[in-house]
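Nothing in this text is a laboratory measurement; each read-out follows from the coordinates by a stated rule. Given the structure is predicted, the values throughout are model-derived calculations rather than measurements. Cβ atoms are built from the backbone, for glycine too; each structure is taken alone.
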Structure P
Amino acid sequence: MNKEQLLDSFRQYEREHYCIPYQCQLTKIGEQKVEYNSYPIMQIDHKHGKIYLNGKYSKEELHYLVDYLISLGSEVKVLKPKELKDSYLEKLNEIIQQY
């Protein structure tokens with residue numbers, strides 16, 4: 001494969017593998033945390049005076065994304081999809097149950 005074919009193959013893999021879109025709302029501090037520690041498949045968007053974290057994930061990476069979002073503490077609010085929001089809340093409840 002030449003370089004162009006390799007890049008095309010990688011882009012196709014990303015489109016097929018990371019197929020579940022998500023959106024979270026961030027505080028200003030949350031934005032700073034994401035900028036400090038983010039991944040190429042994430043992007044920060046500013047719309048109507050609010051800050052959003054948008055991206056896509058694969059089904060296999062759901063729990064990893066939940067842990068990442070938990071690390072942002074109260075600086076993030078999961079908006080969609082429902083599966084991510086439910087998993088996020090479930091993880092928070094597991095943490096609470098430890099106390």
Structure Q
Amino acid sequence: MVRAKLEAAGDKQLAALIAETARLQAALEACFPEAFESVDAAIEKRNAVRKSLNNDPEFQARNRAVVDAGKAIKDYEHQASPGLTQLEAASKAYIDSLKSSDAN
């Protein structure tokens with residue numbers, strides 16, 4: 001509200017502040033362009049890198065090791081606390097019920 005009044009009155013200090021802010025923003029974006037790329041562009045870049053690794057046997061072996069470790073952790077957690085299986089099922093049922101109510 002105050003800003004609109006100052007803009008309408010052609011306040012020179014506000015205009016200078018806006019110009020300086022734009023200059024600093026442009027300088028910041030020039031120094032760190034990766035930080036200002038769109039989410040879609042970042043996802044595309046990530047997917048392209050991931051796709052380029054599909055034929056890399058070393059990457060595939062390491063990726064499989066990560067997946068296997070995740071499965072081993074989950075198996076251990078279920079052995080250590082069998083109630084987790086019930087909790088996961090209840091959680092999934094609750095999320096599915098939310099999804100089906102959103103669809104209606």
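Match the computed value -28000 of helix-only ellipticity at 222 nm (-39500 (n - 2.57) for each DSSP H run of 4 or more, over all residues; to 500) to one of the structures P, Q, and report its label. Intermediate results must be reported in sequence, preceding the final value.
Numbers: P: -15500; Q: -28000.
That value comes from structure Q.
Out of P, Q, which structure matches 3.1 when distance in nm of label points 7 Å out along Cα→Cβ at positions 18 and 74 is calculated? Show your work: numbers first, answer last.
Working: P: 3.1; Q: 5.4.
Answer by label: P.
So if we calculate volume of the Cα convex hull per residue in Å³, for residues 34-81 alone for every structure here (P, Q), which label has the highest result?
Values: P: 89; Q: 111.
For this comparison of volume of the Cα convex hull per residue in Å³, for residues 34-81 alone, the top structure is Q.
From P, Q, which structure was semi-axes √(5λ) of the Cα gyration tensor in Å, for residues 10-57 alone = 41, 9, 4 calculated on?
So the calculation was done on Q.
When you work out mean projected area of the Cα convex hull in nm² for each of the structures P, Q, which one comes out largest?
On the way: P: 7.8; Q: 14.6.
The maximum falls on structure Q.
Looking just at mean count of other Cβ atoms within 10 Å over residues 26-33, which of the labels P, Q belongs to the structure with the highest value?
Working: P: 15.9; Q: 10.1.
Comparing P, Q by mean count of other Cβ atoms within 10 Å over residues 26-33, the maximum is at P.
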